[in-house]
1. Assuming -20500 is helix-only ellipticity at 222 nm (-39500 (n - 2.57) for each DSSP H run of 4 or more, over all residues; to 500) as calculated from a single structure, say which of P, Q, R it is.
2. To which of P, Q, R does the computed value 1.15 (Rg/Rh (Cα atoms, Kirkwood Rh), for residues 111-230 alone) belong?
3. Out of P, Q, R, which structure matches 22.5 when Kirkwood radius over Cα pairs in Å is calculated?
4. Given a value of 3.7 for distance in nm of label points 7 Å out along Cα→Cβ at positions 47 and 399, calculated from one of P, Q, R, which structure does it belong to?
5. For relative contact order in percent (Cα under 8 Å, 6 or more apart), find whichever of P, Q, R sits highest and give me its label.
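Derivation of every value follows stated rules applied to the coordinates shown; laboratory data play no part. Remember, it's a predicted structure, so these values are computed and weren't measured experimentally. Cβ atoms are built from the backbone, for glycine too; each structure is taken alone.
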Structure P
């Protein structure tokens, strides 16, 4: 097989690899495939200018320049290709910086060859050959150093890439030494007698290794993507499980809350109040049956509200006032004229909200701690102020015998406002009046 036939076969193989690479470039959209395509084009351009048929088209100066400088374009692209495949900038920053200096040296070498080949400084064959050989040896030394650096990375992509570089190094050195040993080659003879054949063989082997390295790289990317997707799926499933567990926990807490609220309701309803109410009802049944019937209706309204109140976090002021009227009716039936209940509520605030049973706890607190006699009546005023707040005030006439109290009623109201992230009610005692001010909450 002649070198011309071999050259056509070489070009066909490179074009086939390049076509496959362009398809991968279009598929994966990564710049390493673009650099690889440029690298193969640089070698096709170089060997296209070196074949015997085209050498006669150019002057001797151009042929000398192509022989010495054209491969530098391929090497220049090779450095960027290596970085895009192996990520030298992140993994081997020192080696990457060295390659940037080598790229500058390549540009300087090409400028020197322009000056030598086009006789800008005169034709110096020995200087031309010396620079040619020196540059090839320098690139060979760099290739050996680069192979060692790439193998330090330790992964399959780097090892395959280093092997491809070794093939190029072997083919390039073989071609250079054969061309120096056998000047004036016969390009029309068998292809193994032409030195360029060995460089082309090295390039074919190199391109095969580079293609394998890219395949390994793509496979690693696919594996990483699959692992990330699996981890993401696992995280989603874990998040879903956590969410379900949180919902179950919320349901359990809600159930426990309801149970606690029922127990709290049972604890908050003063048994003495129920006992006194039943005694009052018993007396009314005998002395005033009609009034006893009204009392019984009010008592049932009070306990119906008590059982319903803890089902919701907030009630309207209108509902709370309707309840407190029934509650106060029971108290006034027992205490008579000794207890006065006064309500002065702005109609525009009746839709405002507050925690249920707040008024009942405050009224009960006032009745519990103060003297209630006909000659010393207790007055409880429930009114709204100019700041759209609700005030419950009573004249202070504390019992001489101190009543045991743990402050449960007021603490209950305070904790409800805290759980609702609302301003805390305030307590004050001014001019003989005990005043509790409750913020009214806007209806959502």
Structure Q
């Protein structure tokens, strides 16, 4: 069974992201990543005896994987690997303060995928291009590679992935004579049929842009595009407009969620109440790990939290379908990247750890523990149940936010929450897109 530990991190703390980028520029001679630690390949001899530190974020890296890394690093170098777990709540501050400080920087660090552009463009990480092919090359999850690139060079690579897919009430869909849809239009028609005053056909908050952007992506639109080294918001591109109008339609006619709701816990809506009351949603979209919170109520744990048991007769999953028959819509991917600090004085040891992280054994170990592996050759190790299949199918075509230096500021100022909320509330999509393109353009380049 898939166990997936977190949602993509919302960067509410990043309103001052331009200050962050300015601070981190001291990591690099030119502020663009190219001046980071010397770009060289592996040097196993130099790595011998080096003691290094690896920061992991939260508890997603399981104990078995941590023990493997420590033992494998000791075997390879004779040095000591210390793994330090950081809380997501203050990880950004710690990274900002310690990456530029050679005396206190982690040698290797996990980093949220949406954070990567801010750090890579500021020169915080070592150029991994010379060892990229050795670490997996084009077998690595493309969207995560792209978000860690600057000028065609790789600075942050995928660590693990998660993805979003549809969870639905089989009982409600079947009673309505509906089958699993094969196109995005069919999905929209189905969930609109299922809406009642008491039940969302598809529960999605109006400000939930991380799920809403799937309609933009599915229609070939982008959040922003780069032209000649300058990023520009592309919400008003005709393809983006088409997707936004579809999102507006599905919100207005299938969801009973508030237009002001952003990230939410929709599994609460799809579940029967613990006292047996009917669900308030027939369909939701959520990260893969959310299935652990979906099912029949079986009691409460020692902390008083509800315990749910999945019931195949009642619930099912499928990837959000794309525009074309049988295709899968690109969804926003969750997970993390991993990088070497440019200020690390143990570059050889850090690269040896990267070699271990991207080894066949470790990639398979991550997958067997329910974490989507960086190397897509190992997705089969996730298992063959319906959750693994939906995770893989949705993740392989997934997309990330633009790799622009100021993207963290866009998220930090909650511009997309505002925009999607106004779209959901029935605003003129074309006029709103122009207005918010201008707001994003003002900060997207850092």
Structure R
């Protein structure tokens, strides 16, 4: 059988047999799969029937039948798909089938609800599961980053600004900065749950008019059935909750993109300071056998760009008309699942890349020395300043740096040739001043602080 005959009909990287595990994970795809989504629709409809029975809106025995007979395996998916194409929404086609499944009790299915109530609440249930997955990934990623920061607390390397060597730092300091970002992201995730994980049940125009005086009671009971919160008002056209969730994903993947950029540059031949974990064949070139491309970092960066676009789409979709939107709501159907899937994929790649990151401390120290001491010109200036004054110290070191650039040698050599320097410092003291490892500032202590704060926030 030709391979094309066995391939599914996927046309995007989210479901592609070739790319789906590069850009997503099986668990997150399952949460947002068609079958899981339809199962959530049914779950909400069943919960609604139970809530209404509790409130005396529909007969209790009818709710029992609806709960017993409404099962995903009984849904004719082809029929539901074709009817959805006609209706434009999947809930009425599903309700038609549930009514048939439930016999006489079917008359009580979807009582007092509107399509968006069921779809929004089902999406909330998906988002709840998805946030749990992201939360667990963040916890593991923070552990990995904390280990890197701790291990390399005192590993000196060149700090770079504008892609130029600036001052010495440590690799642990860099990892601590990464860690602190994800500490904040996990805090944000915890905070948004109360705003996002709320039930949607309000009827046609959001006023619960079809249930008379029982509207709030049913809404509360439905929320309890599904273990969700109760919103202050209908949110049919107030989409800030879902927009916040996707924009959090944009922040998370944005931070992953920053890490990916650092790794890719540091893994370049000229830097050669870190490498992604070695797996035979991973990152190989079809023509250049020596290549070892940073594939996980490349995928993380791509995901960051995709989720950022969806974050903008979600904000754009907040601009909705009156009490029920036209097209903006539909845009969420695209952005919400893809954002979570891309984010899960990026987090998976990050855990792999950072969990086995190869750090070449010797190469870092080598690169720290390629300016022959110029990277610590500030340290020398500050060391001379108490003896000769700050401005004169600046001028002396400036001239010494020019000597190194024009004639070669090291900064220590150039300084040793200046009487204005040797009048106050011998060669040993000059060597001490120009050793980059002696000018790390509070980078190691900043690692300690970041680790302590991270550990405290995990308790």
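1. Checking each candidate, the match is R.
2. Source structure: P.
3. Source structure for this number: Q.
4. Q
5. Across P, Q, R, relative contact order in percent (Cα under 8 Å, 6 or more apart) peaks for Q.
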